[in-house]
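What follows is calculated from the coordinates using simple rules that are stated; it is not laboratory data. Small disclaimer: the values here were computed from a predicted structure and weren't measured. Cβ atoms are built from the backbone, for glycine too; each structure is taken alone.
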Structure I
Amino acid sequence: MKKLSLLFAVLIMSGCSLFGADEDDAAITPAELVDFSPEVTLKRTWSTSVGSGNKNYLITLRPAGGGDVVFAADYSGVITALDVKDGSKIWDVDLDTALTGGVGYGFGMVMVGTIDGIVHALDSEDGSSIWTQQVSSEVLSSPKTNGQIVVVHSIDNQMVALSAEDGEEVWRHNGDAPILSVRGTSESIVTSNMVISGFDSGKLISFNAGNGSINWETRLALPKGKTELERMVDIDGEPILVGDVVYAASYQGRISAVSRGTGRNLWSQDASSHNAPAHNDGQIYISGAEDSVEAYASGSGQLNWSNDQLFLRRLTGPAVLGSNIAVADSEGFLHLLDSSDGHFVGRVKVHGSGVSSPLLSLNDQLIIQANNGSLSAYKIQ
């Protein structure tokens with residue numbers, strides 16, 4: 001598997017080095033936190049353990065939820081359902097297997113994938129098993145469903161649609177696999193009639209949800225450069241759908257707005273990100289590959305602001321909290337930025353183990369899974 005080379009790419013992107021670094025070399029030193037006068041107070045409303053965490057693994061299991069319930073998983077196979085109001089446990093299940101993809105949630109199902117390429121679908125009410133299915137290889141992202149199919153990406157750049165009823169394969173797409181790519185796979189947008197997915201080739205493709213035929217495809221970026229490292233253009237962050245416009249970003253490529261119906265490119269800007277974008281107040285936000293936080297006008301693509309004061313702190317993708325934008329970093333700090341100009345308005349330490357999992361905005365709270373396996377909820381006081 002050529003993706004094994006990706007360990008090096010991950011370390012390069014995150015500002016780390018296998019061989020150490022010269023302390024005097026500011027170019028590869030993560031930024032020190034700047035002082036500022038807080039304008040809001042971030043209050044932790046609850047915190048609980050959901051397992052052993054992912055500190056020693058290159059995985060980013062993410063919480064998922066809706067309504068009053070949030071679901072979380074840890075690498076060892078424990079899946080927990082909690083009440084989002086107070087963090088009290090509703091149920092938990094130990095699958096006793098190494099989880100690397102998830103959590104997906106929708107239409108009464110909780111879905112996860114394993115290092116061995118097994119997809120588990122559980123009943124969201126009690127955690128009982130609905131079905132399991134083997135796919136081609138390790139699952140690194142959250143399965144998504146529209147109630148009819150469950151869409152799963154595997155590390156070998158294949159995407160499969162499974163029946164939501166029994167897990168049987170409905171259709172499959174084999175993506176173009178580059179020699180070297182970022183360790184990760186994009187989650188899909190899955191609607192009643194359409195599946196929109198990003199691939200390691202830099203392609204964004206829309207499929208007919210029922211039979212897998214391609215509606216349209218477009219490239220967010222073309223590989224450039226002489227080395228395979230320079231030519232990586234993976235789309236690893238989940239595209240987002242706002243009205244009839246799809247927004248997606250690629251590593252060493254572009255952030256683009258694309259028509260949902262035709263795939264026509266509405267605007268593009270040079271950018272580099274391996275996280276999902278976020279949308280709020282007429283802007284699209286990304287965490288850049290070197291950990292700048294950037295805001296683009298959603299209608300025109302104009303860069304409205306960029307905050308580079310978190311340089312190489314290994315940020316999560318952005319999430320919306322009220323009228324602000326939140327990111328967390330590898331030292332476990334949660335940063336809150338004003339969405340109008342990107343200045344800091346709040347900060348709190350979540351946990352010293354760091355945060356690498358995507359943040360979840362749910363019911364005016366941020367749900368944050370730290371690398372030690374704790375799950376916490378924060379809100380603006």
Structure II
Amino acid sequence: MIKLLTIIGARPQFIKAAAISRAINNEFTSQINEVIVHTGQHYDEKMSSVFFEELKIPKEKYNLAIGSGSHAEQTAKMLVEIEKVVELEKPDALLLYGDTNSTLAACLVAIKLHLHTIHVEAGVRSYNKEFPEEVNRIICDNMSSLLFVPSDAGMDSLKKEGFNMDLIKNTPVSASHPKVFRCGDIMYDNTLFFVEKNKGTDLSVFKKYIIPSSDYILTTMHRPSNVDQEETLENILKALNEIALVHDKTIVLPLHPRTKKNIEDNSRLKELISSEKIIIIPPVSFLEMIELEGNSDLVVTDSGGVQKEAYFMKKPCLIMLSETPWTELLESNNALLVDNDYAKIVNGAAHFLNMTTDLIFPSLYGDGKASEFICQEIVNNIK
């Protein structure tokens with residue numbers, strides 16, 4: 001029996017963990033024992049515990065309750081607390097997702113204690129180390145024994161960085177001799193699973209928040225680069241108001257706690273967001289989010305997860321970042337980088353909303369069975 005210590009701490013990781021936990025419970029209960037550790041990196045109820053209940057993730061055995069803080073403070077606290085859990089549980093490997101401080105801290109603990117790290121969503125690159133997420137993913141990839149890559153672009157990145165792509169069966173894996181797999185995207189697994197599961201049911205997100213079920217643009221924003229500076233946030237809100245007016249659309253905006261606080265402290269921003277065309281709702285659950293995405297005309301976001309979810313739901317997306325590690329979204333012509341630039345946001349919306357032909361969404365992220373593949377390779381390689 002392989003004991004896995006799964007480390008999660010942020011919304012996208014809860015969603016990813018659901019797919020792996022479901023695969024373990026369905027097919028690998030006799031081979032994998034999963035122990036879940038919640039670092040507490042996201043502690044808002046709507047961004048944390050609700051996901052465990054809704055996505056049927058097994059209850060975490062440990063909640064480290066780290067909370068917010070600077071990158072250094074948060075990572076340092078996680079290092080100390082994760083190490084304590086590792087010493088208690090004595091796992092065979094740590095299972096990590098994505099690029100958060102929780103991921104960084106856990107991979108450092110694992111390598112120092114000579115444990116295997118399994119990195120799901122490996123190979124993702126923006127090639128800009130000013131973003132802490134980029135640093136986290138590079139470090140984690142280079143500390144991992146097993147790397148599971150969601151797309152061809154990720155495989156290309158790792159190959160350029162010198163990773164050996166020739167998988168040799170029965171060769172012991174380690175951080176010095178890792179194995180790299182192109183497995184598809186477990187976020188796609190979850191989207192397909194829950195869309196099918198909830199087909200024909202009324203999740204009532206539209207009734208719950210009294211919002212229209214069509215003719216709207218779904219918007220999320222939470223990045224410090226977008227919401228912490230008054231001028232930048234004002235540009236975004238002005239652009240959203242302009243789009244709503246010109247295209248006669250409602251803006252549905254689940255408001256992140258960070259964004260909400262910055263708006264509440266500023267009378268000018270409060271005025272901009274009070275437009276009758278902008279409907280503010282609280283942060284939503286994953287199932288509510290995919291329902292909102294699926295009925296929208298356009299998604300505008302600065303979230304790495306939401307930009308992919310938009311693609312899974314076959315919706316065009318404006319990415320309010322200067323770059324994205326998901327370059328295949330741009331290459332498919334279903335997403336545009338608009339940063340926080342007023343003109344780019346307005347023009348980007350016009351580009352998609354005025355289209356007279358249907359967009360085509362190629363299969364970029366596998367067959368929806370990445371989680372089963374990952375579990376099987378863990379069984380095959382972790383001894």
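In this comparison of I, II, the computed figure -500 for helix-only ellipticity at 222 nm (-39500 (n - 2.57) for each DSSP H run of 4 or more, over all residues; to 500) is attributed to I. Computed over structures I, II, mean projected area of the Cα convex hull in nm² reaches its largest value in II. Of structures I, II, the largest value of distance in nm of label points 7 Å out along Cα→Cβ at positions 161 and 217 belongs to II. Kindly point out which one of I, II the value 27.4 was derived from, the read-out being mean count of other Cβ atoms within 10 Å over residues 97-104. Label of the originating structure: II.
I, II: which one has FRET efficiency 1/(1 + (r/R0)^6) of positions 193 and 329 (r between Cβ atoms, R0 = 25 Å, to 0.05), as calculated, at 0.70? The value was obtained from structure II.
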